[in-house]
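Next up: the structures, one after another.
The numbers here are math on the coordinates, done by the rules we state, and not lab data. The model shown is predicted, which means the values in this text are computed figures rather than measured ones. Cβ atoms are built from the backbone, for glycine too; each structure is taken alone.
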Structure I
């Protein structure tokens, strides 16, 4: 029997009982429809899994049922990639961005930065931006629940490409561009990889120039043009095979 995995931001301790928050309780009781006594696995980003079982329910402040769980033990889990990767991703519309975030999480990325670029077709007001980030973060968490990761990646606030390039993260900086002939370097990066991928319309020549000035090397992963949601899957798979845990 497959045991459900559930992320919670709450503190977890072995040999303890816990009332889950409203969102986690709703998922266990209404979506998964678990019954008292059924096992589950909890994780909260500290690198461990916590074996637990559903105890019972209690009424919360808004009269919704709150799940009580009994935690038995904690286990160290080594499902995180040794290759630290930061993905700067030009924002795309709707399901394309959702797909890219989901699959990038499954492929081990640690940080995802949505970027506003010249050819970006997505325009977000400040109030909508906060909702989109929360939505994307939940997609990453759900992907972790499915794939066995115990540390959800951070989905950062959207920012302009120029602002991000002004202070790029440390690491081997790679810009994906099918028009280039340069391949990945052979030497393993000491500080991880910072991967920059454009939106549906790609990067402008000026943006590519800015990226190069910020220390990014333009590389190609073959002669074909990849969709913005496909490119992270291909690039991260290659990076994990070359320097990560797909060896």
Structure II
């Protein structure tokens, strides 16, 4: 089987407006306040694009001179999920699916490929977003993937290695996989895919440029980088053709 995994934020969907990514950001703030009594947000002093949720939690707490342990990490994550589930009706606030996303997911699924998520989002929050934007039915059933809630390495400087572990988890859950492709908008997605033995496909729909994505690759000239996911047929042809050569 061919496994195709997708990052979420900046790859399948984007934040927009005054309430960009409202549910997720408020879940972080709720977690920090519930566990540490800390009034803050992930946008205060932390460059978090491309990081997994656990590493974002760690970065914010370290920014405030607080130490995170396995226990407090779990407590913050549990609080985040509690908040998100309670505010599920707001899951689409400040978010929209990027153009071409649903068509591509549907065509990959119809072609018999396993279509899954591999994202730094905590799993319940990732699926809340997909459900709220009408994308969840376009993923393979049973739902599989690798999520921020699955792994925390504890080293902010090695974000790519954390994401690589999530890709390995997704592949293990998918079962018998002959070829694995991963779409992502951050340099971490590119380096992680290569570390995990998957073929990376970059998209410049997030905050990173084509050059930044290529610079993250061991083989920048061969890396496929797309401006968007709009050309579903061409993407499907690339995946099908390359998988035959692996």
> One of I, II was used to calculate P(r) over Cα pairs in 5 Å bins from 0, in percent, giving 1, 7, 15, 19, 21, 17, 11, 6, 3, 1, 0; which?
Replying inline: II
>> Quick check: 0.9 is what I get for distance in nm of label points 7 Å out along Cα→Cβ at positions 11 and 203, calculated from one of I, II. Which structure matches?
In response: II
> To which of I, II does the computed value 3.1 (distance in nm of label points 7 Å out along Cα→Cβ at positions 107 and 187) belong?
Replying inline: II
>> If helix-only ellipticity at 222 nm (-39500 (n - 2.57) for each DSSP H run of 4 or more, over all residues; to 500) computes to -8500, which of I, II did it come from?
In response: I
> From which structure (I, II) was percent of Cα pairs over 20 Å apart, for residues 67-170 alone calculated, if the value obtained is 48?
Replying inline: II
>> Taking distance in nm of label points 7 Å out along Cα→Cβ at positions 19 and 219 as the criterion, which structure among I, II has the greatest value?
In response: I
> One of I, II was used to compute distance in nm of label points 7 Å out along Cα→Cβ at positions 43 and 75, and the answer was 2.8. Which one was it?
Replying inline: II
>> Between I, II, which one scores greatest on distance in nm of label points 7 Å out along Cα→Cβ at positions 35 and 91?
In response: I
> Comparing relative contact order in percent (Cα under 8 Å, 6 or more apart) across structures I, II, which is largest?
Replying inline: II
